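Some structures are shown below for you to check.
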Structure 1
Amino acid sequence: MLIDMHTHTSVFSTDSNLLPHDALVRAAERGLDGVMLTEHDVLWPADRTARLAEQIGIVVLPAIEVTTELGHVLAYGLTEPFPRITDSKRLRAYCDDRDALMYLAHPARDPGLRVSREAMELFDGVEGLNGCDGPLQNQSASSRGRTRPLPPIGGSDSHALHEVATAATEFDAEIKSLEDLMRALRSGEYRPFTLPY
C-alpha cells in the first residue's frame, strides 16, 4: 500500500491552499491508497477523516505536525484534541502515554537546526523522503540517527495541488485503520517511495 504520510490542507494549516477533497482526489488519481492529514499543531477529528475516506474511496487518517524546538515532528497514533506542546521531551512523554510514534520531519531543511545524537533518541523514525525537499536534503535526512538507525518514511508535505502525491511510504501490510497503521509502523516493514511526475 502507498500512503502519503505528510499532507496539509487549508482547513487547519494556514500556509496551505489545498482543499481536502481536491487533495484526496488528486492522491487517488496518482495511485495512492491513503493519505495522512498532518496539519500544523492541529489534529483532524477522526469522524471527519472517516467521512472524507468514504467520499473519496481511499484511506484517510489523522496525524499531526508539531512545531518544537527541534523542528517539526510528525506524530502518528493520537486520537484526541492536541494540547499545545512545543517541547520535544514533553511531546515524547505525551506520545508514550498514548502509544503514539514520533518521526522527525524534513530534518535537513533548516541548515541552522542541529539535532544532537541524544535528541535523536526521542524519535521512532525520520522523514527520509519529503516531496518538497531536493535530493541532497533527502539524502541528508535519510542519514540522520546514525548511532541508532531510524526507519525512514516518505511524504509529499503538500501545501498545493501540484505537490500532492510526490512522495509516499510503501507498506507491506494492508492498512484500513489507525490501528493497522500503527501496527505497520511498529513492524518496520515499510520504505519511502518516490512517485513519478
Structure 2
Amino acid sequence: MAHPKTERTLVIVKPDGIQRALIGEIMQRYERTGLKLVALKMLVPTESMIEAHYLLDSNWKKNVGGKAIASYMKKGETPPSSDPIEVANLVVARLKKYMTSGPVIAMVWEGAHAVELVRKITGGTEPRSAGIGTIRGDFVLDSYQMADSDDRAIRNLIHASGTIPEAEMEIPHWFTHGEVVNYHVPHEAILYDVDMKNILG
C-alpha cells in the first residue's frame, strides 16, 4: 500500500484566476502547507478537452446536477431544472465557454492527503458560501444566482480534484507520464521522516 505522502491531485487555475493575477497567491497557499508541486503547464484548452475532462467519471453529470439542485433548494432558490442531467448539461456548456476563454495553468500537487487538503484550502464551489480563509472565500464574490442570471459558469478561480479516484483519472488527461517529475525537497524530511533525524547534526 502506497504511503499517503505520495498522493497526488490536479489543480487548474482557471482563466479568471490568471486574469486577476492570483497565480502566485494560489500556489503559495498550497505550497506553504507542505505540498510539493510536481507538474506545471500553461495552455489554452479546447472545448473537447474540457468536455472530456468533466466526463471522465461516468457519474459526474448525475452527481454535479444533484449537488447543484440541492444547493439551489438550500438557499430557497429555484434550480433551472429538477432533472440532474439537464442541470449538468447546462453546467458543461457553460464550463466549456468559460474554460476556453483564455489560458489556464494546470498543476499536480503531491503530499499526504493532497486531494483533501487542496479542497479544504480552495473552499466550496460557490465563492459566496465558501469559508473565509479559503482561496475562494477570500478572493471571489461570485454566486450561483449571479452566474445563472448572466447565463455563464460560476467564476471560482480553481478546479481541484474531488476524490483520489478522480485525481487518478484527471492527471493523465492533462499530463503525460514524463511531465510529472519525481524529486525530493528538504522539508519532506521534517514532514515525513519518522524520527526527524539529522536536525542536531
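Just so you know, all these numbers are worked out from the coordinates, no wet-lab data involved. Just so it is clear, the model here is predicted, and its values are computed rather than measured. Cβ atoms are built from the backbone, for glycine too; each structure is taken alone.
Structure data summary
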quantity: Answer label among 1, 2 for the case where Cα extents along the principal axes in Å, calculated from the coordinates, equals 63, 35, 34; calculated: 2
quantity: Source structure (of 1, 2) for percent of Cα pairs over 18 Å apart, for residues 38-101 alone, computed value 44; calculated: 2
quantity: Kirkwood radius over Cα pairs in Å, for residues 78-157 alone from the coordinates reads 14.1; which among 1, 2; calculated: 2
quantity: Distance in nm of label points 7 Å out along Cα→Cβ at positions 126 and 182 derived as 4.4 - corresponding label from 1, 2; calculated: 2
quantity: Given -7500 for helix-only ellipticity at 222 nm (-39500 (n - 2.57) for each DSSP H run of 4 or more, over all residues; to 500), calculated: source structure among 1, 2; calculated: 1
quantity: Source structure (of 1, 2) for relative contact order in percent (Cα under 8 Å, 6 or more apart), computed value 22; calculated: 1
